[in-house]
Structures are given as structure tokens and as C-alpha cells.
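**Student:** Presented below are the structures under discussion, each in the form of C-alpha cells.
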Structure 1
């Protein structure tokens, strides 16, 4: 990465964190999906569960040949809930998925290219207006499905930034997101890889309780 991308102390620290994580873990190849629409579905299903469970639900939909916006929208609630059952909270997620599908079909004719052409800020507001879609889900759709330069924030991101003195404990989603968007170049590939690497670090080392600090790749040797 060009040095000019990181012109201040916070930028420098963020750069060092990224470089160490990338050297340790390598590219994470996010988001694991075959199509942008599959990413959108996965972003909704991954709420409050792990990715392995989402993969099971996605496989069910793919096996039933239902990974299509119109087909899923026409599917009875009970059948949809049954198919996505492995993702947990399946009745709630079925409703949330239907809400998104209604929005996607009515506003963008279920066309990814039309959605991608929309202004990022306006599209984010539209997504947040859909019942059941919060900031992390909306930003995941924007970044991973639509290639918009939006940094995704999750619990791992907040925890790691707090423990490394970049943010106060309990910092808001917006403040955490600004840390990255104001101190890094707005680049889709960078935001994609950085978020994925933070998730990897959070899962393997920066645990909520009993973090593995001595073995953490960010610990000074």
C-alpha cells in the first residue's frame, strides 16, 4: 500500500495492524458466495449466528433451486423458515428476508446493477429503512454484494480497536466506522480484507473473555 494512504498516527497504526494481520493470516477471500444476491441473503441470515450455520441454510436454498429473489418472495413463510432453519431464529429471519426481498423487487426490480448504480449514502438509508436490517447488515450488503467502499463494523472490530487504544470502550458503530473511513483510503478491496482479517483475529485471539494476548499477532514481541 502506498505510504500516502496513511498520513497520520492513527492511519499509521491502522496500517501496521493490517500488515501484521495480512502477514499472519493471508487473504480471507470474503464474502464466500457465488453471486451478489447470495451475499445479500447471507448478510441477513448471519445475524446472531455463525457462518457455518448460514452455509447450511444457503445450501438448502440452493438445493431447492430457490436462490432467486422472485422465487423466495413468492415462497410461503413456513417453507422459507423451514429451509433457513439452520441459521437460527428462522421465523424472524424469514420475515426479515421477505421484507428485504419486497424492497429489492419493488425498488430495484431485483437487479443488482441497478442497485449498485444508486448513490451509496442514499442506498444505505434505504436499506436501513427496511424492517430487520441494521447497520452491520446494510453495510455488509453495500461492501460485499455491491462493491461500495463502506467499512463494516461488528463486535470484533469494536473490541480490537478498544483493546489497542484506537477507540474508547463502548464506542458507537458510527465512531468505529469513522475511525477507518477517515484514516484509510476509501477502497473496496482494502475495506473488504481489513474487516475479514479483524473477524479472523477476533475469533482466534481477541476473545471476549480470556483473550489470547500472548499469542496474538498484534502483541509486540
Structure 2
């Protein structure tokens, strides 16, 4: 019996990316197996004002950039999106290890007319002991970062190198929309996609399940 669990990553048909729908859909295809959710998502995109605003900004951005999109940096896309949404105040939640990058980003955003506030992961000087953790030392506090930006009334927040887990907490507690700009990767210069590319070649053995 063929599996119907979604496996878009394993699809060799990719009919969703073509205008002509002539190819047969695989057994695990989401389009084939979730017609009710397609209908619900379409309705949500049509009726929810916030979703429509986000989609309009995305559409305006892609139409403006057009064929130049592949030559545009993520920083430029964030700026263009924020402008399309009418954002005036942007928050930055950064790792203390990326203070310099946060400073550079702040200058870029301010030069483009945005008001910028930034909060480092160690703001508040909370220790691990303060939150009843057995280990000692300093404590990254993404809930504090989100709470400060919430109080400051930011309209869009940018994550800059938050640790795995702490990025999840920040996303969970931020009242404003959040977009990631930098994902921390200590070995690869904060570019984790490189590990995926290398996994098909030199690092093929690196990611095989290791015996405990």
C-alpha cells in the first residue's frame, strides 16, 4: 500500500510548479489528499484582512523585483516588504554574538527611514539560577526580547542568530510578525544551507545516524 503521508521533498513530478496540469499526482501529494484544507486555506487567504495585507505586500515585492529577485539580498527584500506593508518601526532580536551584525543592520534600516529598536538575548542579566536551571552561568532570554519589543510597539521583528529553541520561544511570544534574517551556524558562518549542499558530497558520512 502506497503511503499518503505528505512527502513534497521526495516528489519528482512537481506539478504544482507548472501551469499545465497533465502529469499524474503521486500517492503522497498534498494537492491530491487534502482538498478540504485547500478550500479552507483559499478562504482564509480571501477573507482574513491581515493575511490579505501580507499577500499584497508579497505580490507587490515580487512584481517590483521581477527577474532581479535572484540578485537581491535578503536584507533588500526585508526592506522592500516592510515598505510595502507601511511598517515604520522595526525590532531586532539578536544573539549577543551578533551585536556587530545587529549594528550594521540597524544603520541600514535607519538609512532607509525606519525607526529601529534592538534587544540582545542577554538583556535583563538573568542567570540560569534565576530560572531554576541546575547549570550555572548566564541565560539567554528570548521571552524578554519579545516582551520588550511588544512594549515598544514594533510592527515587524527580525531575528538575528537566536539559538535553536530560543528562536521558537521568541516566535511564540512576539506580538508583531517575525522574519528570520540570520540563522546561527557556528561552523558555517551562519549559513546552515551549506551543510545541506555538502551532505550530497564531502559530508555524506557526517550526517549518517551515529550509534550511541
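Every read-out reported here was derived from the displayed coordinates using simple, explicitly stated rules and does not represent laboratory data. Here the structure is a predicted model, which means the values were calculated and not measured. Cβ atoms are built from the backbone, for glycine too; each structure is taken alone.
**Student:** Hey, helix-only ellipticity at 222 nm (-39500 (n - 2.57) for each DSSP H run of 4 or more, over all residues; to 500) derived from one of 1, 2 reads -12000; which structure?
**Tutor:** For helix-only ellipticity at 222 nm (-39500 (n - 2.57) for each DSSP H run of 4 or more, over all residues; to 500), the value -12000 is produced by structure 2.
**Student:** Then there is this: Starting from the value 3.9: which structure in 1, 2 was distance in nm of label points 7 Å out along Cα→Cβ at positions 129 and 153 calculated from? Present the calculation step by step, with values, prior to reporting the outcome.
**Tutor:** Details: 1: 2.3; 2: 3.9.
Source structure for this number: 2.
**Student:** Given that percent of Cα pairs over 28 Å apart, derived from a single structure, equals 33, which label among 1, 2 identifies that structure?
**Tutor:** Numbers: 1: 33; 2: 48.
The correct label is 1.
**Student:** A further question follows. Could you figure out which one of 1, 2 the value 0.35 for FRET efficiency 1/(1 + (r/R0)^6) of positions 49 and 97 (r between Cβ atoms, R0 = 35 Å, to 0.05) was computed from?
**Tutor:** Details: 1: 1.00; 2: 0.35.
Label of the originating structure: 2.
**Student:** Identify which of structures 1, 2 gives the largest calculated value of FRET efficiency 1/(1 + (r/R0)^6) of positions 33 and 185 (r between Cβ atoms, R0 = 25 Å, to 0.05). Spell out each step's value before the answer.
**Tutor:** Details: 1: 0.50; 2: 0.15.
Comparing 1, 2, the top value of FRET efficiency 1/(1 + (r/R0)^6) of positions 33 and 185 (r between Cβ atoms, R0 = 25 Å, to 0.05) belongs to 1.
**Student:** Among 1, 2, considering only FRET efficiency 1/(1 + (r/R0)^6) of positions 73 and 137 (r between Cβ atoms, R0 = 41 Å, to 0.05), which has the greatest calculated value?
**Tutor:** Working: 1: 1.00; 2: 0.70.
Looking at the calculated values, the largest one is 1.
**Student:** Moving to a separate point now. Could you figure out which one of 1, 2 the value 13 for relative contact order in percent (Cα under 8 Å, 6 or more apart) was computed from? Write down the numbers at each step before the final one.
**Tutor:** Working: 1: 24; 2: 13.
Answer by label: 2.
**Student:** The value 2.1 for distance in nm of label points 7 Å out along Cα→Cβ at positions 57 and 193 was derived from one model only; which of 1, 2 is it?
**Tutor:** Details: 1: 3.0; 2: 2.1.
Traced to structure 2.
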